[in-house]
Structure 1
Amino acid sequence: MKLSDKDKKMIEWLERQDASWSYLRWIIVISALISLGLFFTQYSEDLVLLILGIAGLSYTLGSWSGRAEVSLLLKVVNELSLKK
């Protein structure tokens with residue numbers, strides 16, 4: 001399988017993005033928990049803290065393992081490149 005330079009750059013970008021998700025998800029979870037903690041401890045009327053906290057947690061927990069289609073694509077490309 002021959003890949004163009006543009007395809008190779010896209011695959012490299014996807015690999016970097018997939019690798020960085022493991023760090024980014026923890027940052028989002030901690031930020032969301034801080035936001036929820038501030039909302040409940042300060043008895044704030046500011047619903048933005050609550051919305052950000054819930055949205056951050058639900059997004060991160062929902063996609064904890066990363067995007068399945070990206071993982072599958074990277075596995076297929078790596079398998080095909082190893083067979084050469």
Structure 2
Amino acid sequence: ENDQYADFANVPGRIVRLTFVGERTYEPFLTRVARNTGMDFNILSGRIDRIKDTPYGQLILSLVGGNQDDAIAQLVEHGVTVEELRA
């Protein structure tokens with residue numbers, strides 16, 4: 001297992017990294033998706049920066065319960081890049 005994520009070894013759920021760029025960085029899409037799919041999430045780490053005046057953010061989340069596949073599909077529809085770090 002990647003040492004960078006060793007701190008998450010005992011965290012329950014599916015671990016994903018979300019990457020979002022531009023004005024979507026400030027939209028409350030995550031809570032909407034969680035409500036729509038019955039999924040809970042825990043923010044494990046995150047940051048928001050600017051690249052050439054464009055907002056850029058990354059979050060690492062633990063997803064628990066609900067319809068996680070549908071949640072990921074909705075995030076992708078919102079223009080979020082989703083990378084699964086642990087199933």
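Source structure of the calculated read-out (helix-only ellipticity at 222 nm (-39500 (n - 2.57) for each DSSP H run of 4 or more, over all residues; to 500), -29000) within 1, 2: 1.
Please compute distance in nm of label points 7 Å out along Cα→Cβ at positions 25 and 65 for structures 1, 2 and give me the label with the greatest value.
Numbers: 1: 1.0; 2: 3.2.
Structure 2 comes out on top.
In this comparison of 1, 2, the computed figure 42 for relative contact order in percent (Cα under 8 Å, 6 or more apart) is attributed to 2. Where does the value 5.6 come from, among 1, 2, when mean projected area of the Cα convex hull in nm² is the thing being computed? Working through the options, I get structure 2.
Every number here is computed from the coordinates shown, using simple stated rules; none is lab data. Since we're looking at a predicted model, the values are computed, not measured. Cβ atoms are built from the backbone, for glycine too; each structure is taken alone.
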